[in-house]
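No lab work stands behind these numbers, since they all come straight from the coordinates. Just so it is clear, the model here is predicted, and its values are computed rather than measured. Cβ atoms are built from the backbone, for glycine too; each structure is taken alone.
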Structure 1
Amino acid sequence: MSVKIYLSPSDQPDNVYAAGGTNEKAQMEAVAGSIKNILDTEYACETVMAAFSLGIGIDGRPREAKDKGCHVYLAVHSNAGGGGRACGAVAYYHPGSLPGQILATKIVDELGAICPVASNRSTPVESGMKAFNGQGFGEIRNPASLGLIAVLAETDFHDNPQTAQWIVSNKDVIARAYVNALVNTFNITKKQAAKPVETGALLRYYRVQLGAYAKPENAEAMQKKLKSLGFDAIIKYE
């Protein structure tokens, strides 16, 4: 069974970036779009982009993901806090899901490997059900309750000018890091390229006999009719 991935980019336009004159919603929708494009083009899996009009309550994006037959719910966000000095990717998973924990870990590792600003996060990967006095993040709790593998990833900190600018300038590279994490977690295979047609190869022709006639004029009449229809008809006498 091939994995089907649901992408839920942040819907928070009020979260303004410290660089680039942009916001979390715009940047994360762009990153998610690039993730989908890479997966659709290069890999043998299905992806669904969240309907941006839907919220993250259980009957919003999580329900859409479930109804469309998705297995993985990946929320793509950027972070804030630490007075503009915090940096590093953070990812949350549901404690009841080992694949979710693996995916969250691989996302943090992949993003950490490409960001020029070293992470200062002490716990970059943790349960998303610890938040809000054990209620958990909505995009962990709700999709998980519907049986999906749920991960919420904070790409890096958008209130840090250095990492904000890095996100803005490297969205396709960041998307590739997310793809690598998904591919390695779920063993997603590359699409097979079509085999090129060999020029100069020996061709075998198979012919169909349409009729046998005692009189040559009848054969010639059928040949004429077939040629008028665009067929290369021949008469063979035996």
Structure 2
Amino acid sequence: MRTMKNKKLKATLSITGYFLLVIAICFVGALVFHSYYYESVYVHGNSMNPTLNGGENEGEEADFGIVDTHKSAINHIKRFDIISTYYSEDYSFSGQLLSIASKKIKRVIGMPGDTFIIKDGLLSVKEGNEFVSVPYKFKVSAITTEKDTADPLTLSDDEYWVLGDNRTNSRDSAYVGKIQKKYISGVLVAIEGKAKLKVKGYRCNTCGKIFKTQSKPCTNCGDTTFTTQYKLVNKKYSWPRFF
């Protein structure tokens, strides 16, 4: 009788062990996939409010999440997707990415091949011989005329028009113009939680050298202007918001 009970106990422990092993393998696999397949990002600034929330100073909270940087994702961008992108000003005349360049998180409004107009804050895209209103599927901070286009704009086959959801406080296509596809680095997949910003250094605005303290002038090029660099601390994960 005791032998039978021992066999059942061993069988139960064996099954439990295999079950826990499978869970562990799945967890590690998911972690590796998450870390190596996607790029981690955090939101800095409030240009995408109210959709995304970003801190601007040390100690403030910022949303963090993941971006798909693969060509397959960039090749299938849809209107109103949120993307990570550079601007033309982030590149030198020879086409090299500047050391002081930083990625921006914006929403795609105009798609390649579009002829569109933004009037009274609302989007209309030309279909045939007339303009058709395209309702927003997201909230903006306010419907204003600040980002209106004076005339209809036409995008080529590799150009996009991007805006921040915080229309009154976003440096986007309304200021820098059309965004070429080659500048886009990824498509937002999900926001996974919030974290606090902590200063990790100061980047020279001319040469891009990083200093632990805000040294003036830069010991490398002599510039006296710096951009604060942050890292995330106290991460608080929540149920992902997918986009």
Structure 3
Amino acid sequence: MYKKPLVSISHVNVDRAGIRVLENISLDIYKGDFLGIVGPNGSGKTTLLKTMLGLLPIASGSLSLFGKNVKRFRDWKKIGYVPQKPGAVLMSTPITVWEMVSLGLLHNKRFFDFERAKDTAAITNALEAVGMEPLKDRLMHQLSGGQQQRVFIARALVSNPELLILDEPTVGVDSDSQSKFYDLLRKLNKEMDLTLVLISHDIDVVSHEVSVVACINKTIISHGTPKSVLKGEVLKEMYGDQVTRITHNH
């Protein structure tokens, strides 16, 4: 049976400051996918994510989210987003883990609304899902990089999304924490049936962790399973001759 994609991108072009940064992008994301997006610096990976999130306008083409045109889509709680790095101001604020995760519920509230029982349950469930409930009263700046990223995932999960988008989430995280982090993503994808979209520079991690890969350098160069896509000729087309693949022994 044909199933409709959660995200459908068709022949999309995106311009920034009069320069075309994405050209003729076509990509479908289905429920249960773990999509990895790879490409060199400046290839348009983050621009593609921001376009999917409705943060950047489309010059031409079409983009639909959960069957609705992005311009008419309003059910943003279905999509969780973990940015590459938190704002310096936010991280320097004396905010607890619990308070950070509660920020993920603000889009459902009016100003001065109080935390309700269902909010408490949602925050607890999100923290338990990422293994951070025991540290709920810890200040964010007291956590390790890996722990902070788990909290940001909990913040994205607290509204119970169907799609989670992560922009290079392991930047600045040590290798041991990275391994645990990908264990968590695997659990979210397989056990919680959460659809994931991940930007990463680590080709080897992507080849082992994701189910689908999109190779991008302004346009989609190749798209499919890691085994069928992450080949020498594709990597050369993306990165040029100066590319080395490093294998990690997880």
Original post:
Computing log10 I(q)/I(0) by the Debye sum over Cα atoms at q = 0.09, 0.15 Å⁻¹ gives -0.51, -1.14 for which of 1, 2, 3?
Top reply: 2
Original post:
helix-only ellipticity at 222 nm (-39500 (n - 2.57) for each DSSP H run of 4 or more, over all residues; to 500) was computed and gave -6000; which structure, 1, 2, 3, did it come from?
Top reply: 2
Original post:
With distance in nm of label points 7 Å out along Cα→Cβ at positions 50 and 138 computed per structure, which member of 1, 2, 3 shows the largest figure?
Top reply: 3
